[in-house]
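What follows are several structures.
Each reported figure results from applying straightforward, stated rules to the coordinates on display, with no laboratory input. This one's a predicted model, so the numbers in the text were calculated from it and none came from an experiment. Cβ atoms are built from the backbone, for glycine too; each structure is taken alone.
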Structure 1
Amino acid sequence: MSLQSIDDTRDVVPRWRSFADTRASAELAPLRRASVIATESELAPLRAQYTNSEDQYVIADYLCALIAYQVSQSVIAPVARALEAVSDEGSSLWKFAREAIGPRDEQTNNDVEMSSIDAHARLQLRALRRAMRRSPRRATFRIDAALAHATLGNKVSANREARIALDLAPTNRFVVRSAARLLISQDKPDEAVWVLRRSGIHLHDPWILAPLLSAMQLAGRSPSEFRAARELSTTANHSPSDLAELWSEMATIELGAGKTKVARGLFRSSLAEPNDNVVAQAEWASKAGGFTLPEAALDVERGYEARSRAFAREARWNESVAEGRAWQRDEPFALEPALSTSYVAALVLEDYERALEVAVAGLSFHPQDAALRNNAAFAAANLGNVEEANNHLRRATPENDGERTTITATRGLIAFRTGDIATGRARYREAINEFRKAGNADMSAMASSLWALEELRVRSPAAEMIRAAAAKDAEGANLPEVPILIDRVEARLSDATGGASSSA
């Protein structure tokens, strides 16, 4: 069976996007004009050389700079075609040109396969390496290289580039936030706290203070800078968009302390000029009972996470998966979109191919995550790829009883699919008993339903008894996917018995 990420807590961890994407947001608004001027000053001489040359290396230098700075594809494509025309077919430069001609700007389309994200990261990395040889001290290039490495699952290289960037620009807002996000994605919040404090700008920059409070929460530490946050948010001359993430994290801390009224006021303030991260936090708070999210807030640009979560809560499953895939493309190194999207795609929609694709993409950066390994195994087993399913479970190292018990249930599925019915029943029975001991009616009902489906698949008369047990467990369940599974069992049991099945 599938597992989703536990939604009990969420903090305003900074997004990590390329410098070009971040520059277009409120986060770097004060630096936008200076950055554009700096970019043009570096591109101008390369453009002049390109205009008067047919040398493949001159053209390649200009093309790499365009890709590194992430200019429009309408500018990149003709330069890439020029490089293709002067390069020997099959050569490395010819292949690079062909890759650059591809539809990079279509990455936001929800129908693009996850593999295209890796292809784009490899292209970006190749261009950045050439650009960094020319400008080795440009910290933003280093952070973009770290992002590309992280997307490809190269943790060591990502960390190396981030460290170099921090050494080059220890007080740069974009560099510091990006490095902190990388560390948090690796479950190193204490190190993220050190990086954010080391910048020395956290007490007067809300874009640094907000993730500092978040990292301290994740590290289980008392938010010692909370008073400074309160003062900064009320006395300093910052815009609502600059304060949005800080207000949102302050609201989260107050909500956790039981100060619901104060939290609501801060959440409302954060939504005056929110970014997508702030809206996602408010959407989470709406589930936690601290705030009602205005529906219009979900229209925020890049609000994939918020919409995916909201649609799942409203049982709009197909829309939730579509937004979840977009969320994973936006943050391919993040664990949460891979977990939640693979869970809904497999368990609710029975779209096992999409679930496996999403889970495998997440495993490139989180290869040791047991829940994600389980989701990949569950999808692979349902596709008939039993060997692949077993390979995923062999690499799964569960960290808690819930993960261990869920993996036991998935082993039951795999046993059924290999024809070992006795072992399959034993594994499902063991998992269901453990869920019941833990008082987890949702998981026991889902495990029983999945067991009943396997009994129906092998035309076993035991299916009716197990269906009844699942229906009884479902009486104490809360998750909206539980009745979906119960109804699925009822429908297939009715088909198998010619409409003669009984209802719980």
Structure 2
Amino acid sequence: MSNETVGPQDGYSVTSREAQEIVGEHAAAGNGTAERHAHLVNKSRERHLSGATRPMYARHWLLGPTPRHAVPEEGMPPTTAYHLIHDELILDGSSRFNLATFCSTWMEPEAHKLITETLDKNMIDKDEYPQTAELEMRCVHMLAKLWHSPDAEGTIGTSTIGSSEACMLGGLALKWAWRERRKMAGLATDLDDASVRPNLVMGTNTQVCWHKFCRYWDVEAREVAVEESEVVTDPERAAAACDENTIGVVSVLGSTFTGHYEDVAGLSVALDRLQERTGLDIPIHVDGASGGFVAPFLQPELVWDFQLPRVKSINTSGHKYGLVYPGVGWVIWRELKDLHPELVFNVDYLGGSMPTLAINFSRPASQVVAQYYNLIRLGKAGYRAVHEACQEVAVELARQIGELGPFEILSEGRDLPVISWTLKKPEAMGWSLYDLSDRLRDRGWQVPAYRMPANRQAMVIMRVVVRNGFTHDLAGMLVRDIQRHLKWFENQPGFRSLTDGTGFHH
């Protein structure tokens, strides 16, 4: 067989040698005689690969196996590659029906346009994209003012790839400040004496990124268990866990388990009393991944931020209730002095000297631009309107689910617009919340079921995160589907219940 070109397609040429190779593969796989396959392949390619009008799903790239574990030798037309990937992603379902995630799943068309226009900009190239860097700093100072920094225009902060990186930076600042305090007092640090190990106090309900921080940067994770009927960390027990090597205490403004706020002001008071007794001056970092963009608008009277002098740093996720697509986070320090200068690097890069405060380096600028868009497009009134709408849906949804009978409501959306519930009598039901979570997938709903943290792990709960775009209409559909599955469970006396769930993380 010659190496004659059979026909061009979207800039590609198919040769009879390639056809022969495919024929050999089909024959080796036991799919018929080589001669018949040669005829079919050549006829097919002559008809469908030589003109712009060939049907999409008759193209040979979509008739064989998809490349999975090795880069293919030859490429394919862009439209074909698009359809191949697009069709696979249909299996993901609708992100709008994903009630497990806190991340934004809807933005306005104008935001989409700005994101598209800035996808090629690297946020780290501040010298090359000075106006993008300016928008980032505007966001930093807007958030600092929103959170009552005493020097909103002069303090420091940065965008990050998400709250996890922001938490890492906040934790590092606490560790460097602890070292500085030890040095000033003439005491050894972990750099001088391996037996001196810093610790970070936090509840067992904190997000996993804090455990990562402690492991990666050799800090003891001093966890305060959530006890008995608690759903958040007790401030008094958190203060009692502190000692001379405590770099700080993490307080969560919006638990990922139930959506409740921790009592930051109560923690500050407890640490004040600790300082009066022992002289230990322990700072607070507020993990406001979700609540940092909610409390200023839904609970403006709540004191949790830089109004408390002991709060030295706050992080938040722009891609959660900041209403931006993933991923963008923020970390802000109360004042410039609260960030040790050794954590800021001045780098000569691409023609200029650039201060950088980050763990990650290159990252897209588009989400930062989108955050600035939201801040000026919505303003305080717009953010308040969006979050009030979410809260109204959450409260009403909690009421309706509570009225179904078997559920005890744990949170009804009064803090974050997040609701959670458990079974009143799980041992008497014959089915579990894992089963209900699994059944709800039949219509595309993703509603997580999981165990509470250490010391309360016997309790299994379900949670719904009400986000921008989740309407009363969709909430009503969810309730009707839950009712339908409750009836199904009633009619399955021999049903074997799941004892544990998979696939969801709080």
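When distance in nm of label points 7 Å out along Cα→Cβ at positions 84 and 484 is computed across structures 1, 2, the figure 3.6 traces back to 2. Supply the structure label, taken from 1, 2, corresponding to distance in nm of label points 7 Å out along Cα→Cβ at positions 284 and 476 with the calculated value 2.9. Answer by label: 1. Given 56 as the derived value for percent of Cα pairs over 31 Å apart, which of the supplied structures 1, 2 does it correspond to? Structure 2 accounts for this read-out.
Which structure, out of 1, 2, was distance in nm of label points 7 Å out along Cα→Cβ at positions 372 and 404 calculated from, if the result is 4.5? The structure behind it is 2.
Once Cα Rg over 2.2 N^0.38 Å, for residues 132-227 alone is evaluated on every structure in 1, 2, the highest one turns out to be 2.
When FRET efficiency 1/(1 + (r/R0)^6) of positions 300 and 460 (r between Cβ atoms, R0 = 30 Å, to 0.05) is computed for each of 1, 2, which one produces 0.05? Before the final figure, lay out each step's value.
Working: 1: 0.05; 2: 0.30.
Of the options listed, only 1 reproduces it.
Which of the displayed structures (1, 2) returns the greatest value of relative contact order in percent (Cα under 8 Å, 6 or more apart) on calculation? Each step should come with its number before you reach the end.
Details: 1: 12; 2: 17.
Top value of relative contact order in percent (Cα under 8 Å, 6 or more apart) goes to structure 2.
Tell me which structure, out of 1, 2, gives -12000 once helix-only ellipticity at 222 nm (-39500 (n - 2.57) for each DSSP H run of 4 or more, over all residues; to 500) is calculated. Of the options listed, only 2 reproduces it.
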